[in-house]
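Got some structures for you, see below.
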Structure 1
Amino acid sequence: MTEMLGRLEPVAHNALRIVIGFLFWSHGAQKLFGWLGGEPVELMSRFGVAGVLEFFGGALIVLGLFTQPVAFVLSGEMAVAYFWMHVPRGDSLWPWVNRGEVAAVYCFVFLFLAASGGGSFSLEGLMKRKTTDH
């Protein structure tokens with residue numbers, strides 16, 4: 001069973017990248033445009049900056065383009081969000097107290113993508129295959 005699951009690693013890696021990128025993009029769409037049940041925020045505010053990072057960064061993650069540097073920036077954004085928005089809310093570092101579980105998960109998934117890259121089904125992977133084929 002372990003061998004079979006190991007063969008699924010490229011699929012799981014790419015599915016993780018696409019799903020997490022789409023979910024992150026949707027948070028940016030809520031903040032910037034009020035889509036998906038959100039409320040638009042002032043663009044020149046910290047929530048507006050977060051919306052820009054989430055919308056465009058999430059789209060780049062979905063596509064698998066510039067995955068490592070974008071994921072690194074987004075991981076940092078989520079670390080800042082955790083300590084700036086969630087820790088004061090619950091007056092605690094524990095995510096189950098300050099409701100920061102989602103920010104913490106995003107932070108570490110993006111850190112994983114920053115280290116591992118976009119995967120074989122990303123635009124980066126496609127471009128890499130095209131250059132090695134010629």
Structure 2
Amino acid sequence: MEKIILKGHGTEGKAEGIALVSKESMSFFSDVNYQTGEVVSAVHDLHGKNVKDVILVFRSAKGGTGTAMRIPEMKRIGTAPKGMINQLANPPVVEAAIMAGIPLVDRLDKDPIEVIETGDYIRIDGDNGIVEVEKKR
């Protein structure tokens with residue numbers, strides 16, 4: 001099985017699971033139903049998918065304080081992703097990840113959206129900014 005190691009910057013914590021990849025930015029306030037984890041925006045490329053218990057890979061968060069409020073609430077009620085990977089995380093998503101205790105890694109040495117595919121198995125070591133990718137077969 002092919003393994004790829006990516007290095008970047010992370011927030012504290014470790015997580016592993018199946019990747020769900022979006023080529024778009026995401027608002028946890030308007031694109032995601034925080035009570036279920038389902039992507040409800042009809043124009044988002046993950047429409048109808050669920051972010052609960054996955055490693056969510058996306059460009060960056062859209063918006064501001066809505067994301068900072070929603071992600072910790074999703075963690076509290078059990079609908080949050082296990083971990084997140086961004087090309088470039090904006091301050092509200094970093095704050096939300098830290099408050100929720102969800103590892104977030106960004107600014108990787110390779111574009112995660114080009115390297116990671118939905119269904120790949122991901123291990124995040126946010127403490128060291130490392131993402132290990134096991135490619136799906």
Structure 3
Amino acid sequence: MRLNENCIRDILLTVEQNSMVGRQIPLSYYEQMDSLKKYSNDELVYHVNQLQMNNLLLTNEQFLNFEIEDLTPEGHALLAKIRNEQNWSKTKKIARSLGGLSILTLKVVANSVFEKFVSDFIDSNF
């Protein structure tokens with residue numbers, strides 16, 4: 001299955017909005033959220049697995065039945081960089097133009113886009 005960058009972002013945003021300290025929420029609960037209904041169960045399982053393997057989500061998995069605890073610090077950091085729609089659009093455009101999409105590519109590009117955003121903001125405001 002190919003990575004869907006929008007699914008990755010939507011999962012991160014949804015988990016951030018719904019996670020609670022000390023509570024693990026089944027993926028089946030998240031599947032009912034409006035932000036994730038557009039993705040198939042297979043697509044969600046695949047992407048949650050990829051996010052977990054890339055240290056962006058804390059999960060408890062038993063035979064691909066995921067319970068999601070929270071974002072990792074690395075997951076929060078990535079989401080902070082791609083939350084802004086303008087930064088997200090630039091990140092996707094650049095990542096796609098590089099050829100193959102991977103979570104590592106998204107992270108590297110998001111870092112660069114965010115650093116440029118911060119630099120431009122500082123230059124124009126201070």
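FYI, it's all coordinate maths here, none of it is from the lab. Bear in mind that the values here come from a model prediction, so they are computed numbers and not experimental data.
Below is a table of values for the structure above.
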{"quantity": "Ranking 1, 2, 3 by Rg/Rh (Cα atoms, Kirkwood Rh), the structure that comes out highest", "calculated": "1"}
{"quantity": "Which of 1, 2, 3 yields -23000 [helix-only ellipticity at 222 nm (-39500 (n - 2.57) for each DSSP H run of 4 or more, over all residues; to 500), calculated]", "calculated": "1"}
{"quantity": "Value 54, calculated as percent of Cα pairs over 15 Å apart, for residues 50-97 alone, assigned to which of 1, 2, 3", "calculated": "3"}
